[in-house]
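These notes open a run of structures that come right after.
Where a number appears in this text, it was derived from the coordinates with a stated rule and is not lab data. Values in this document were obtained by computation on a predicted structure and should not be read as measured data. Cβ atoms are built from the backbone, for glycine too; each structure is taken alone.
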Structure P
Amino acid sequence: MHATAIDDPTAERKSETRRIDVTDVETAQVAAYAATCESVRFERRGGWTYLVEER
């Protein structure tokens, strides 16, 4: 599983997007976190599953 992280811009750098490799253990932790957070949900798009946070 892969995750995409978007870093907020700072004075030293622009906003950056990076891809993170996620192991099965980390996947379980992400799923557990998503279940406890109202602003985070799983969304299915075109055969892929995304973890989406409402901002």
Structure Q
Amino acid sequence: MAGKAKARTMIVRMVSTAKTGFFYTTERLRVGPKLAAVKYDPKVKARVLFVESKKGAK
């Protein structure tokens, strides 16, 4: 019996580069490039760069 196939998408955590600990979770294609986006961080009340880390990582 073959193992379960991997999902086409994966859930990733977008972590703030302002080091506030704030994050968004989003879904992306498994084979795509790593995500980076400018989004609002309410702890610093400004738009900052968010970069991807794995959902399980802290």
Structure R
Amino acid sequence: MFDYMKSLFKRKKCAICGKNAEKPANYYDDKGEKVVVCFQCVPYAERRAFRKR
């Protein structure tokens, strides 16, 4: 039970740089899966044609 609660509130990792995402934005990748992108990587994510959620 504790692990489940911990997983809900842990910081998300950026899908591009791998760091903890500050001001995260949600995008969909090519497979249609939700990925989290930090504010610094948003321009790169849009160039890679990630779809905004």
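Which structure, out of P, Q, R, was mean count of other Cβ atoms within 10 Å over residues 7-14 derived from, given a value of 7.6? Attributed to the structure labelled P.
Taking relative contact order in percent (Cα under 8 Å, 6 or more apart) from the coordinates of each of P, Q, R, which one would give 23? Structure P accounts for this read-out.
Computed over structures P, Q, R, volume of the Cα convex hull per residue in Å³ reaches its largest value in P.
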